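Several structures are given next for inspection.
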Structure I
Amino acid sequence: MLATVKTAAVVGLEGRLVDVEVDISSGLPAMTIVGLPDTAVQEARERVRAAIRNSGCTFPMKRIVVNLAPADLKKAGPAYDLPIAVGILLSSEQIYADVSQTIILGELSLDGSLRHTNGVLPMVALAHQEGFPTVIVPEADAKEASLIEGTKITPTASLSQLVSYLRQEIPIPEYQPGEIQEYTPPAGSITDLAYIKGQEHVKRALEVAASGGHNVIMIGPPGSGKTLLARSLPSILPPMTTEEALETTKIYSVSGLLPADTPILRHRPFRSPHYTISNAGACVSIVIR
């Protein structure tokens, strides 16, 4: 039987829809994953097998083919574990549910519990953009996912809980976000321009650049304070708008630097690339900054 589950991939900073197609047929027991999967996706075979077995379900001892479509898009990361597991259970007729309008994301542990997944924010943003009303995410990522308004977030702690929910044995209430705590950078990582003594001409140039959105180039011998002054520039910039905050938070989410309990970034980040950086790396640094 063929089953299809909707999930998402992260390409750069944006999400892309991915169809997880699972077909189970007679033959020697084997599980094959196709569709340009990387090593982390290939290893999902062992995680999914153990998670299904330890969640009270039966892993079918048949020939299983999992296709991640579109096949020309490289798939990376462990976020495909949960949709693959749900696809196998649907294909083996252990659960009956309509998941055609649901995006499913999550990395599985061997005991069936769900772990934190990087890049949840851009994937939920894609689901909202494409009109999917419901997104199933790990419980640890519910706060981050709730930053996208207008989408029902279903937090799930384990595969067994999700199976019971799809069988309509238990309800899982929609996540209701409370007051979202903003991410605060570590103490000492932000320099206030008011604390810098001297360099009045440079500070005046930074104030003009900050107010007008101009570029600044500082040239001088090592130790003259160029990096210190540049590091203090965010302290005089205006607060980020909601759109800017979400865009910055996406970068931190994809890179795995965003704490799960403080899912939104409101301070302007400072990037200090090394002087030996390549041209390509410098371009990426300028785009991200």
Structure II
Amino acid sequence: MSSAAIPESAIDAAPYYLPVGDEVEIFLSAYEQRLPVLLKGPTGCGKTRFVEYMTWRLFRGEGASEARRAVTTPLQTVACHEDLSATDLVGRFLLQGEETVWQDGPLSRSVKEGAICYLDEIVEARKDSTVLIHSLTDHRRILPVEKQGLILEAHEGFLLVISYNPGYQNVLKDLKPSTRQRFIAIDFDYPGEEKEAEVIAHESGVETGIARSLALLGAKIRNLKHHGFDEGVSTRLLVYAAQLIVSGVGAVRSCDVAISRAVSDDPEVSRAISELVSTLFADE
């Protein structure tokens, strides 16, 4: 397996996901029509969990066909980075003893088996990797494998999903129109306070009152308009703080290490967050 791929389980148990809009219905409709999907949203807002949940719904949930249930690994996740090449995605020849054998990459495996391939933070990948997926996103649904001299036709169950964080895009790392306009796009953001508190409580086991305080803290931090701190704090970090609290670390200290020190190295930003934490958790 390529080092770019993240091994996935069979996803037999339903991952926890709390919908915040019509994203579930849109994804189901997109899969029915085999429309490639682009997920846009800030770091730690639930894009990857959403893909895991939808994979379970489609391949393991009620109504999943026998053919889909037979797919051993229905989700191939690739964490894109600047060194990710087309070879990492498609596959390569490897030496095994005295023999040369072909090893499929995560994209090839998904195409052959009829799985979902999720390219996380696609703008971080090299341009040759991005161009490679174009033929899978239109009526052709094919994947050229130049090193083998093959053209793979995508399995009927295959779907390509990509994601990126618009908050970090720049001139050098942006999604070209030629790529963007091959996908339907679903926008993600951090949930409202009530739903975020529900997520924090579920994921960490922290009591409801503290979960609500952490969700309020998240909302207040995101309202800070500060240079270099436009995005705020992720739901993921709020859950981390809650998990530390559950383990016995004080609330203020938990927020300090999981939030204040994690989101920024700017002393003024850290000070502003610490003041919010002290206000919300004065009795903790």
Structure III
Amino acid sequence: MEKRGVQVTLDELIALRTDAHSLLWRKPNFSKAHSSGSKNSKEQGRGIHFAENRLYQAGDDIRHIDWHATLRTDQTYTKIFHEEKERPIWLLVDHNPSMHFGTRQAFKSVIAARASALCAWAFSSQGERVGGLVFSGEKQRSVPPKGSVHAVLPLLKHLADSSAEPPPAQTDPRSLEQAFNFLLQRQLRGSLIIIFSDFWQWHSGLRARLQSLTRKNTCIGVLIQDPLEKYLPEGGYYSVSDGQHSYKLDAYDLDFKRRYQQYSEDRQIALQQAFRQLNVSTIPLWTTDALLTQLKTLFV
């Protein structure tokens, strides 16, 4: 595997600004998750959008009369518009040890960095306030959401710096929890939170924290996966290592392959079920497929 697939550089992430142009004709898909944090506001914001129809009242703007409803019911209806409150965007990027793995084009950590960089460029170019958090072990690098393209560069620098560092020797099982705590401490309301992770650190104890975030915000989980995590290759012996220990997989052992695949499927089902119950939409992001094509599901 080329070094380019093992880590990212700042120059590479900056260059993705050109590729992000293919997303610019689309708008952020804020409805991707159904959260109570998505609501209308009368505060000055990004624009106005249709809310409902009601019977015309004296003083209503005649330009907003709904002629289709009026002709259909023989009563005069008017369209009501609410201003949409500005919605900051937080990009959470997991660079824990399990993300430093990949068998095809790149490590999952590299895919996460590239995907979040593309989203940061696309969102920022459309005037959205973008910030992020890159987390690995106990280390956290954050940039608060800002409405300038200059806010993207510090986030990209954090991504490149984190990618260049060796991952922690051991996985900190609290890292994802600490990332959620980071946002909870900021008492966010009305934000769009996109989490780029393989969610190997997910456990039932995180439900309460993620649920607290979804009460007032929209959350989307971008599940980054490598094919080997789901299926073992054809018969053969394969050496694998976590950086400290080496293992040999026997792909001739059909029972082992069945149990391996069943474990992967059970984990996916449990994760999807938990996210569904929390009203968190999930989007798969494979290390093997074209990144831009997969990311377009985040936009409408």
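None of the figures in this text is laboratory data; all of them are computed from the coordinates on show. In this text, all values refer to a predicted model and were calculated from it rather than measured experimentally. Cβ atoms are built from the backbone, for glycine too; each structure is taken alone.
One of I, II, III was used to compute log10 I(q)/I(0) by the Debye sum over Cα atoms at q = 0.08, 0.09, 0.15, 0.17 Å⁻¹, and the result was -0.41, -0.51, -1.18, -1.44. Which label is that? That value comes from structure III. A value of 19 was derived for relative contact order in percent (Cα under 8 Å, 6 or more apart); which structure in I, II, III was it taken from? Computed on structure II. To which of I, II, III does the computed value 11.3 (mean projected area of the Cα convex hull in nm², for residues 149-252 alone) belong? Comparing all candidates, it corresponds to II.
Of structures I, II, III, the largest value of mean count of other Cβ atoms within 10 Å over residues 93-100 belongs to III.
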